[in-house]
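What follows is calculated from the coordinates using simple rules that are stated; it is not laboratory data. Everything numeric here is computed off the predicted structure, so don't read it as measured data. Cβ atoms are built from the backbone, for glycine too; each structure is taken alone.
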Structure I
Amino acid sequence: MPTKILDDYAKKMRDAENESHEGKRKAESLWPIMRISHARSRYIYELYYKREAISKELYDWLLKQEYADPALIAKWKKTGYEKLCCIRCIQSRDMNYQGSTCICRVPKAQVRTGTVVECVHCGCRGCSSDS
């Protein structure tokens, strides 16, 4: 079962990589790739940590073979980062305000009504644990 699902993620990744970039903003062409990478990492994280359906050896092999993002998984284990979309969204560089984080990390309750929350780097629409 996990092999079939990982094969499906690989197919989706190939399709996303081969998709046309015509008419898209600079980083927008990477959004589908980042979403698939996130979903695949989340799937492996849940298999190991939540459902305990795979062994430590298999989990380590999957990380070594880059099926999942180990830095992202490490953050998911910390309070407040359970829904984090990507590591870039918590880095203070490349953000509008020095020392801040991405707009998608702001809890929806704290975002002004009518404001569209969308990360320019990954397309996330809100990954704050309070969202």
Structure II
Amino acid sequence: MEGMVKCNVNSKWRNSSSLSGGAWITRNQQGNVLHHTREAFTPSPNRLTAELRCIIWALQSVRDLGFQNVVIGLCSSFSSVIFDQESTKTNSIARDFARSVLRDGRFQSYLALGGPAWLHNRIRNEALPNKF
């Protein structure tokens, strides 16, 4: 895609008491390397945390370099991962759930199928602009 930069990201994690490592490399549409870097991170409790820290670091870095349109390339067990920018309006339910953790002291983790009944109308309204 025109004006896009691809940023390949990878992290390495050994155990919860060792440093983890990360690296990223950016390329233009012709495949030419624009930037590359590596970083050591303080210990992470697990591989997923190390990977997320690396992704966040890469995103902050390419933003600081002034890139506006970025494709993140990951080596993972997923066949595809897409990050999509959302407006505050179309991300309001997730934002409110996250806010309730600290505001309301809701520290119990859970995973539920579907949305709660008290949110059905809000979920339906938020889903309309979120179709892809």
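The table below lists the values:
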{"quantity": "Top of I, II by distance in nm of label points 7 Å out along Cα→Cβ at positions 13 and 29, largest first", "calculated": "II"}
{"quantity": "Comparison of I, II - label where FRET efficiency 1/(1 + (r/R0)^6) of positions 53 and 93 (r between Cβ atoms, R0 = 30 Å, to 0.05) is highest", "calculated": "II"}
{"quantity": "For volume of the Cα convex hull per residue in Å³, for residues 61-108 alone computed as 87, the structure of I, II it came from", "calculated": "I"}
{"quantity": "At a computed 2.3 (distance in nm of label points 7 Å out along Cα→Cβ at positions 37 and 69), which of I, II", "calculated": "II"}
{"quantity": "For 2.4 (distance in nm of label points 7 Å out along Cα→Cβ at positions 5 and 21, calculated) the corresponding structure among I, II", "calculated": "II"}
{"quantity": "Distance in nm of label points 7 Å out along Cα→Cβ at positions 85 and 117 derived as 1.0 - corresponding label from I, II", "calculated": "I"}
{"quantity": "For helix-only ellipticity at 222 nm (-39500 (n - 2.57) for each DSSP H run of 4 or more, over all residues; to 500) computed as -9000, the structure of I, II it came from", "calculated": "II"}
{"quantity": "Highest-scoring label, criterion being percent of Cα pairs over 17 Å apart, among I, II", "calculated": "II"}
